[in-house]
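A.B. asks: The following blocks contain the structures, represented as structure tokens.
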Structure P
Amino acid sequence: MDDTPCTYRISVKAVIKDDLGNILLLRERDGSWELPGGGLEHGEGVKEALTREISEETGLTLTWVSDNPETFWTVKKEVGSPLLKWFAFVIYEVKVTGTFRPDTNSDEAQEARYCSRDEARSLTLHDNTKPYFA
């Protein structure tokens with residue numbers, strides 16, 4: 001049994017679909033593709049976090065968030081902290097408006113692309129996103 005304290009970094013991710021049901025993925029600078037979203041800040045609600053993350057990463061404006069998560073998973077990864085080894089991902093379907101613009105201030109969201117589930121599986125998916133398409 002792992003003796004790491006039960007500490008999770010919570011991340012909320014967005015499933016944004018086009019009219020055909022394809023899902024928006026963002027290409028990071030390292031070439032991996034990921035769902036939009038990110039870490040929940042202390043005291044922040046889901047809608048606040050998704051609004052902030054989607055705006056920062058894409059320039060899009062959040063207009064609707066599902067009342068309940070679509071799915072949830074955890075991932076264990078080494079990030080250089082003895083206390084933080086587990087990440088929890090909570091996925092919500094959302095709707096947005098606006099036009100994508102790359103996030104030039106970070107390594108995230110260099111390109112956006114709507115993909116079918118099969119197309120997404122053929123891409124180099126970020127470890128944080130692979131479980132959604134499994």
Structure Q
Amino acid sequence: MEQGVIVGIGTDIVDVWRLRRMDSGQRESFNRKNLSPEEISNMPDTNPETFMAGRYAAKGALAKALGHRGFSFASVTVLNDDSGRPCFKNPDMLLKNRDPRETYSFHLSISHNSDHAVAFVVVERIVEKTRNTWI
């Protein structure tokens with residue numbers, strides 16, 4: 001029997017125009033510090049700033065949901081699953097002092113328009129309950 005408990009919620013919003021105003025050197029530095037190599041290789045040719053802003057907002061929301069910023073943004077990868085939903089790749093590496101009986105689900109939503117990108121993260125802990133049986 002399993003029971004899920006929400007252990008963290010985070011949200012973040014990013015101004016897309018701040019990224020659009022960057023020159024090529026600033027953009028390269030921003031990408032190196034905040035995007036994983038896989039994200040950089042998946043960056044679209046059209047409107048890359050909305051992609052960058054969405055990924056950055058997702059990582060900011062993740063840090064808030066976890067309650068710490070004990071990771072570099074470039075070490076976290078945001079991908080899209082087969083249905084197109086955004087998801088974190090291997091987020092369990094970010095958990096500290098994890099009980100081996102627990103599993104975690106990370107729920108991510110990203111939305112953007114031409115001006116802003118927003119992300120929302122919910123971290124859910126699932127504890128496997130065991131039944132005590134007496135002989």
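The numbers here are math on the coordinates, done by the rules we state, and not lab data. Small disclaimer: the values here were computed from a predicted structure and weren't measured. Cβ atoms are built from the backbone, for glycine too; each structure is taken alone.
A.B. asks: If Kirkwood radius over Cα pairs in Å, for residues 30-109 alone computes to 14.1, which of P, Q did it come from?
C.D. replies: P
A.B. asks: For which of P, Q does helix-only ellipticity at 222 nm (-39500 (n - 2.57) for each DSSP H run of 4 or more, over all residues; to 500), calculated from the coordinates, equal -9000? Walk me through the numbers on the way to the answer.
C.D. replies: Numbers: P: -4000; Q: -9000.
Answer for the origin of the read-out: Q.
A.B. asks: Comparing structures P, Q by relative contact order in percent (Cα under 8 Å, 6 or more apart), which one has the largest value?
C.D. replies: Details: P: 34; Q: 39.
Once relative contact order in percent (Cα under 8 Å, 6 or more apart) is worked out for each structure, Q has the highest.
A.B. asks: A value of 2, 10, 20, 23, 22, 13, 6, 3, 1, 0 was computed for P(r) over Cα pairs in 5 Å bins from 0, in percent; which of P, Q is the source structure?
C.D. replies: The structure behind it is P.
A.B. asks: Using mean count of other Cβ atoms within 10 Å over residues 62-69 as the calculated read-out, with 17.5 as its value, let me know the right label among P, Q. Numbers along the way, then the final one.
C.D. replies: Values: P: 12.9; Q: 17.5.
So the calculation was done on Q.
A.B. asks: Moving on. Using distance in nm of label points 7 Å out along Cα→Cβ at positions 38 and 126 for the comparison, can you identify which of P, Q gives the largest number?
C.D. replies: Biggest value here belongs to Q.
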